[in-house]
Structure 1
Amino acid sequence: MEIVLILGNQLFDRRIFSKKNIDPKSAVFFMREDAGLGSCYKFHKHKIILYFAAMRTYREELRSHGYEVHYEEYCRSKAGQSATFESALSDYIQKHKFTRAHAFEIEDKSLETRILRIFENPKGKQKLELEFWQSPMFLTSRQQFRDYLLTTRRPFMKTFYESQRKRLNILVDEGLPVGGAWSYDSENRQALPKGKSTPELPTIKKTEIVTAVEKLVGTEFENHPGEAQDFWLPVDRAGAKSWLRTFLKERLSEFGPFEDAIPLKSEFLFHSVLTPFLNCGLLTPQEVVAETLRYNEENPIPLPSLEGFLRQVIGWREFIRGIHQNFSEKQETTNFWKHSRKLSPLWYEGNTGIPPLDETIRRVVKRGYAHHIERLMIVGSLMVLLEVEPQDAHRWFMEMFIDSAEWVMGPNVYGMALFSDGGIFATKPYICGSNYLRKMGGYPKAEWCDGVDGLYWQFIRKHESYFLKNPRLAMMARSCQKILPERWKILDPAAENLRKKLLVAL
């Protein structure tokens, strides 16, 4: 008998098992709803619902096609019950005579280590070898990213992305970029014009499984962010693929120009909202790229939008995974700015008094989602300016987002949002004052602007020598030097008032 481990983020097309020569008559699939979803972090209710409901739906699909599935549903730890995924797996292995074991690559490094330990040191049994399959969750193997690192002095998204385009033969013609440029990012920074409408996301029909899981999560994870009954995502491959097709038809053509816009009335603008499915295996990047290119052949998409979207899939997402695989220890233990403040409860409520931040927080509480500019230039920037301790910021991102995972949030938070790793791959901190937020979100000038600007200029003043040494940042330091004392008399108290509200008192 063989055992196949399936984690909650590995819900790939069942046909892959035929290609791996897994015989339904001689294999058992092991799946378990991990109690850790409620203990290590207070994950958003919608994240827990997505994973539990998608796993249960996947279980039924496997069984309907003749596969045997050993499935353990979530249950609060009691005497005599296994409390962790690895202890439950170990107990199950002890009770059966397996000759072979298989699993897809595990992205959670700690879990990977703990699972490997089970197979290397089984209780009272001969060692059972665990074969790892390359994960369909990514287009780039771990070794391919390590090979890329050998070609460059430092990891750089631009060079990695260009190499991906060539290697995968996407939007290239004889080794050169279609359209003449590798990236059209500079064209994709428009604010959303007043009165411009944006498409609604598809609505889902909730299955009995979803309804049951909503009830479970609403009860067992009552104090986690979000409302269980407001769950809004499909939980199977068919629904995820339909979601992708709707994005291609209704939003991709205008995705590019407005991808950096800050939404006011529109929750999602023209974004795809595909990361929840990509990060649990209901969609793979191979499928997304193939479907996008097929659609473009019949319905040509403006190149800035097409390239901008594919860059996120084949470039940034793959790059971030590679960074986590190779630099996670340094990122998790480095505190470049030496920040130590803690977030106040207002960050979980959306009552900070800063409209762009409050609207983002409220959307995240409601949906478990915000797009990249909201995460980076609103939430991340303010966390930097408020000198929030990196691990505390990381916790907030892990808890609040439906697409969170260590491999996602580590590099994005430590490397991009906070620059707390000192610049492993980013070349500068991404911070802004109120002008950027007002421009991209259409906010009027108001009292909150002085507080945000005070934090912004205080940060630059404090780190003046660092800014002056960086050619891309020196202008900001010189501008700070020109601020008159009368202006500082307004900025400093306004900034201090925000600190008192948004941070735990020292």
Structure 2
Amino acid sequence: MTKYIFVTGGVVSSLGKGIVAASLGRLLKNRGLNVTIQKFDPYINVDPGTMSPYQHGEVFVTNDGTETDLDLGHYERFIDNDLNKYSNVTTGKIYSEVLEKERHGDYLGATVQVIPHITGMIKEKIMRAGKTLNADFVITEIGGTVGDIESQPFLEAIRQMKAEVGDENVVYIHTTLVPYLHAAGEMKTKPTQHSVRELRGLGIQPNILVVRTEAPITDAMRKKIALFCDVKPEAVVESRDVDTIYEIPLRLKAQGMDSLVLDHLHVTAPEADMTEWSQLVTKVNSLKKTINISLVGKYVSLQDAYISVAEALKHAGYPVDADINLSMIDSEKVNDDNVAEILKDADGILVPGGFGDRGIEGMITAIKYARENDVPFLGICLGMQMASVEFARDVLGYKDANSTEMNPNTTHNIIDLMADQADISDMGGTQRLGAYPCKLKAGSVAAAAYNNQDMIQERHRHRYEFNNAYREEMEAKGLVFAGTSPDNHLVEVIEIPNKKFFVAAQYHPEFLSRPNRPEGLFKAFVAAANDVHDAK
């Protein structure tokens, strides 16, 4: 029988429900259990694919091409499992599918209502997540905060799950806040009490409380919370700020959270061997140097817009014993006059993905600086496209070279709309999405980054592609097409040889990076930046 663990949040948002869910998933996986994680988001959008990065942060893409919440990136990095379309479900997706079924006549003339039809669809998504990935445990994070009107159908659905599959197959974990009032010099449990009371008013009694706090909670406070919230004192788990999020599983393990879950579910499993994870955390907390990486992008005012890139850089720094000082530079503010001053301290330059023409010229200027000054460079998606444009402008001499996304009237369309995108008008879920094979050129820098593999699988999210009409001319001028689709039609990786590192990929390598297994291109890029740092 599949076991279901539901993680809710109260008092305020951004308490780290996703990290708690991911950390618990890692603990259970290290006990030899098959775990998957999913998130329910209460917004009306069908998926985050069309949402502004300034509002929602990064759009994380799974292997099957689903555009998802950035929390799924944390899930995959922690449990090291590939998730799928059942791993992120929104209110919009639920209502869309229910309405589609109603139009098909699947409800046999019934009045379609929130209960049972919407809640029934939610429960179906929960159960299907476990079935499609053959999971023993399904951990489900409910987005939002208890009390939000948008979350009510999801909370009602998980309440019903207990009756449907049995109390011994369901655990409710509630994350709350115990604030510290500096003026009074006291920590207050009342917000947690009220949050649990509201949750209980919806018919859900939490089994475990995870309390976010600045300072350690005392035994007296733990007993007080347990008394008023009707949980065991040992089921009040403290969650304090840490230097690295990868320390959270160890903190939860030390308080026996995984054992609390398994005891409630009547599951016996070996103790989790966290030796490798502990060694990772020890390494992260004792890095000996700092490498300066400059990220020149469009959405830098919200770091969550590039969260997977930032994490992938950190992962790549661990093997060379380096922390990453990531400077987020607004590409709109970069020009020929100031680029040298802005990037003078960079050991490496990274230009990430994005859409639209805003800030593009600043990206191209930064790429030119990296190429001409031999600063290690990594381009991702749009960064690869702009590296191609920069090469066409400054090496081939095509001064108006551009992407037709930025300038539909350019006479040198180095980047053009993919043929199968020409007649598509809908914006959501219609790009080239998900994992595709990439054939690597033997002897290339890219191939070396992937241990000289002939073929790799990487995840994509783009609508425009390199124009093959310029391949031969660029190759003659020294650009290497180091990765292509298996049929050699789509350009996936370009590089310039005899540089410290100058590689750009059409795909998003950051989505496959793991803390204990850095992604190939990131690892090679940071290694090159490390050499620059050490030579200074």
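A short reminder: the numbers here are calculations on the coordinates, not readings from a lab. All values derive from a computational prediction rather than experimental measurement. Cβ atoms are built from the backbone, for glycine too; each structure is taken alone.
Given a computed value of 1.00 for FRET efficiency 1/(1 + (r/R0)^6) of positions 240 and 288 (r between Cβ atoms, R0 = 25 Å, to 0.05), which structure among 1, 2 does it belong to? The read-out was computed on structure 1.
Looking across 1, 2, the calculation of Cα Rg over 2.2 N^0.38 Å, for residues 264-479 alone that yields 1.19 traces back to 2.
Comparing FRET efficiency 1/(1 + (r/R0)^6) of positions 40 and 248 (r between Cβ atoms, R0 = 25 Å, to 0.05) across structures 1, 2, which is largest?
Largest value of FRET efficiency 1/(1 + (r/R0)^6) of positions 40 and 248 (r between Cβ atoms, R0 = 25 Å, to 0.05): 2.
As an exercise: mean count of other Cβ atoms within 10 Å over residues 400-407, calculated from one structure in 1, 2, equals 22.0. Which structure is it? It must be structure 1, since only it matches.
Starting from the value 1.9: which structure in 1, 2 was distance in nm of label points 7 Å out along Cα→Cβ at positions 56 and 128 calculated from? So the calculation was done on 2. Between structures 1, 2, the calculation of mean projected area of the Cα convex hull in nm² yields its largest number for 2. Computing Kirkwood radius over Cα pairs in Å, for residues 64-303 alone across structures 1, 2 gives 22.3 for structure 1. Of the structures labelled 1, 2, one was used to calculate distance in nm of label points 7 Å out along Cα→Cβ at positions 184 and 224, giving 0.9. Name it. This figure was derived from 2.
Distance in nm of label points 7 Å out along Cα→Cβ at positions 336 and 456 computed as 3.5: which structure among 1, 2? Walk me through the intermediate numbers first.
Details: 1: 2.0; 2: 3.5.
Going label by label, the one that fits is 2.
Match the computed value -13500 of helix-only ellipticity at 222 nm (-39500 (n - 2.57) for each DSSP H run of 4 or more, over all residues; to 500) to one of the structures 1, 2, and report its label. Derived from the structure labelled 1. Comparing distance in nm of label points 7 Å out along Cα→Cβ at positions 88 and 352 across structures 1, 2, the highest figure comes from 1. Calculating mean count of other Cβ atoms within 10 Å over residues 160-167 for structures 1, 2 picks out 1 as the one with the greatest value.
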